[in-house]
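Just so it is clear, none of the values below were taken in a lab; they were calculated from the coordinates. Nothing here was measured: the structure is a model prediction, and the numbers come from that model.
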Structure I
Amino acid sequence: MYEKLLRLIITLGLASIGGYLFTLLHMPLPWVLGALTFTFIAQGLLKQDAYIPAPLKNTGFIILGIYFGLYFTLETFQTVFPYFLPYILLTLLLISASILLSIAVTKLPWVKVDSMTSIFGGIPGGLSEMTLASEAFHARTSLVVIFQTIRLVTVLFTVPSVMALLFGQGTGSTTSGQATTEFVLGSPTSYLWFILPALAGLYLNKKIPAGMIIGAIGVTAFLNISIVDLPSIPPLLMNAAQVAVGVSLGKNILFRDLKAGGKMSIVYFGTSLIIIAFSILLGAILASLTSLDYVTAILSIAPGGLFEMVLTAYSLDGDPAIVSSLQLIRILVIVIGVPPFLGMLFRKERTASNETL
């Protein structure tokens, strides 16, 4: 018990220092990326795994889910509906490009990976969801974890930085027509409403992709558009939640995993950059086809996790409510549609190869 407590204090202490340092350096997503970076480096240098208990990690996700749920209004749902069809078409283009690129790299002489493993390692879905799906297709799950980790890290450090470079840092205080993030202290009893989104997040955790944050966002949004007057989340609590999430991401990135990927890690880092560049192009097209601003449109289609892209939208003055809505659609399309499609595709390939024998 004492050992775990000491590890937790060291982990959170280093992560908080990282977040504060990244803030001083005006880095994008400082509290998340700073905590992630310091946790990752500390694990490598100290030869000891970082420690954060699941309840603390879950609390971080729930707080962020509640925070972003407060951005939702009735206007949000009316705004998203007309974007549905063009967004689905552009998302299918992104998925198709990921699949084709993942198959293409397996033709390189030094990449000793089968097509199925490569696809699940490169497709822009959640790490845990793609890992579980790869098991059903008898892909090399260990490599899928490594390649998805590389993709996640690349997106986390590239997308916010590129967006900040293109569109400025933003203030993290306003969105296009949505709720303000100015902190207004509510009455003690008003915070009891947040028990409902917390319970929803806990219930949906592991039941659906990104269930923890989706449950918290969904119930908070429902309460926010009803007659309930919800209070704001204190900025200090918001930063603490980001540190907790940053630690949970950083502890899953290990030097030994990246080393195990060898030269293939460099290849999948390159494919991640290509997909990111392609997603930015698709986002620009989405912005030109709709009334969405470029920040919101690009982050809505960017191949990152829902939480990371929504948080980036918040920090760059995009619209977190619209980004979370469209990112959820992208995740559902990948998780629900891609595995059956791949099963049909590879079944046809096996049938064709058997007929030629």
Structure II
Amino acid sequence: MNPLPFELGPIRPVDEAESLLIRTTRGCPWNRCEFCVNYKDMKFSMRPLEEIKHDIAAAAQYYGDRTFETCFLQDGDSFLMKTAELVELLTFLKQAFPGLKRISSYGRAQTMIRKSDREMQAICQAGLNKLYCGMESGSDKVLKKVNKGVTAADISTSGRRAKDAGMSISEFIILGLGGQELWEEHARETAGVLNEINPHFIRVLTIGIKPGSGLLRQMETGKYTLQTEKNIIEEQRLLIENLNGITSHYANHHAVDLLMEVRGRFPGDKPHMLNIIDRYLSLPEEDRIHFTLGKRLGIYQRLDEMNSAHLRKQVAAQLLKIRASYPDRMDEVFHYLRARIV
């Protein structure tokens, strides 16, 4: 139950932890992606403009003198609002919270593609200046397999259009989404679309298949095969290797990601990121399993932490216990631990 005098949605991006949250829509209008369960039990609806403005006024009164510099518009698709109403909302929001420097939202390619260049510019000028875009993949085969409901061409067009309008773009990629069947195409085609957009930020997540998801049903029927942790990192290496001509900041920035230290800005930091990946891939198999378990259990955060005798002893003890109960099933254990995080 929400104790606040205004509505809050169920999720927000990691980067919006300290942001003011204002709910413009409830749920996701598509809600059919095979990997997602965030809105499965929620019927999508658009909130009336006056209702949202009432929440903004209530939030301003509730927070009093607290100053917010950032605001995130929930839930899944603020761009479904009519452009004039969205601009009016943004204007009202900035009047109520004059300290705002950034207003952000999820940006769905399916909806953004319907806005004209002029509309995107008007929305940006009114204050919506950062978008989190769930690209997931640049492969049409993968997008179709997970029922994303959009093409790689639409993703590229919508991202470039928003960027040209002056918005900061953060594209999210899901490592492992193509499974063993399509991992190479997933990496190469995704890099190709990212090269076309040159987003300000590239953020990667690692697949963790949730109970109740369509992807779990695909896995149970043999239509989707999970990769090993090593293969997912090989996929990430192929992705980074094929990112060229961009100036994006790239990061593994979620707890579900194995190599959190793989981050930096293109093109200068590309060799450094590849070196970290190569260091992991070149580990003896037992050390690779050891680090992976340590990271999945939250004991390790960086490869260098394996040099700590204290931490290494903790991980070794856990590995011994797990192998006693699940011999030769470490990849299943790793997937179980990933799925609990995302």
Structure III
Amino acid sequence: MPKLGNRTVEPRRTTVLGLDIGGANLKAATTDGRAISVPFPLWKQPDALPAALAAYVAEFPEIDELAVTMTGELCDCYATKREGVNRILDAVEFAAVSARISRVRVWSTAGEWLSIQNARVQTQAVAASNWQALAMFAGRFALEGNGLLIDIGSTTTDIIPLSHGWPQTLGQTDADRLQTGELVYLGVKRTPIMALGLPNICSEYFADARDVHIVLGQAAEEPESNDTADGRPATMESCLDRLARMFGADRETATVDCIIEFAIRCFQQQRATIVRGIHRVDVTDVRTLIVSGAGEWLAREAWNTAYPGLKPQIVSLSEELGPEISACAPAYAVAVLATEMPG
């Protein structure tokens, strides 16, 4: 029987699809281990979200309930978070009706479920709620003493202290969590290199973090993807081109060794930024470190740099759940929580 924090709970017998609706990706997962993540640049095509979400949900025809969390409301295609939450909920309702799904629940940062109607009233409580769902789920791997969850995705890093399986954050909103260090706006794919704060580089969107990690062998090439700064594929050769532009050069004026040296500087700056976030969060006597997301490896590196003498038990959600589920961890978390928690 599953654990929720330090409580044993009886799962409901239903088929739930967890949805994590972000600004750059749509992620879905079920409790039986199926997960899909698809790129969807919401800020470019907000009006296309209802149809895209309906098509996405249709990939899971046996579903009878949706469990929803979101971060896409922060996109600048919306004037306010309130507008963003409501437009995303409009799309969720459209998808539910299209799939003849009668029950939809929305996760809140208070750790409870809301109906769509109540979520429209409590928009600040459901905005950017996916970190809280992930922490509530991941807490079952750290039921004894203090724990820490470091989740590094394509865009952001969450650093969430846990006590006996329960989140112990100081902030609830993005704005508050940025101030506490619990949210670091840096990820392993979409972070522009110009945002890292390195001296003597171009303040242009010429390259991003994925270019760095591919060049350094920390991430695989993605030749089919052209979601890059210049629209060219995410291959080694194109990554080298993009990174050279960041310091005012190109492949004719900069050697490969010079570009790799620059990539190392970028990586070190990334790691140092996450380390500062870890140092700002209360991590006294951490017994269990939980790492998740596309940047699990970076989470480990940042922890070892921040506290080289501390060796907690390390739990990898990729190893526990599989890489596909780990990449959609908040979607999987709300699916699991929906089977375990009434509401």
(request) Assign the value 12.6, 36, calculated as Rg and Dmax of the Cα atoms in Å, for residues 38-133 alone, to the correct structure from I, II, III. (result) III
(message) Can you rank I, II, III by relative contact order in percent (Cα under 8 Å, 6 or more apart) and just name the one with the largest value?
(response) I
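helix-only ellipticity at 222 nm (-39500 (n - 2.57) for each DSSP H run of 4 or more, over all residues; to 500) computed as -23500: which structure among I, II, III?
It traces back to I.
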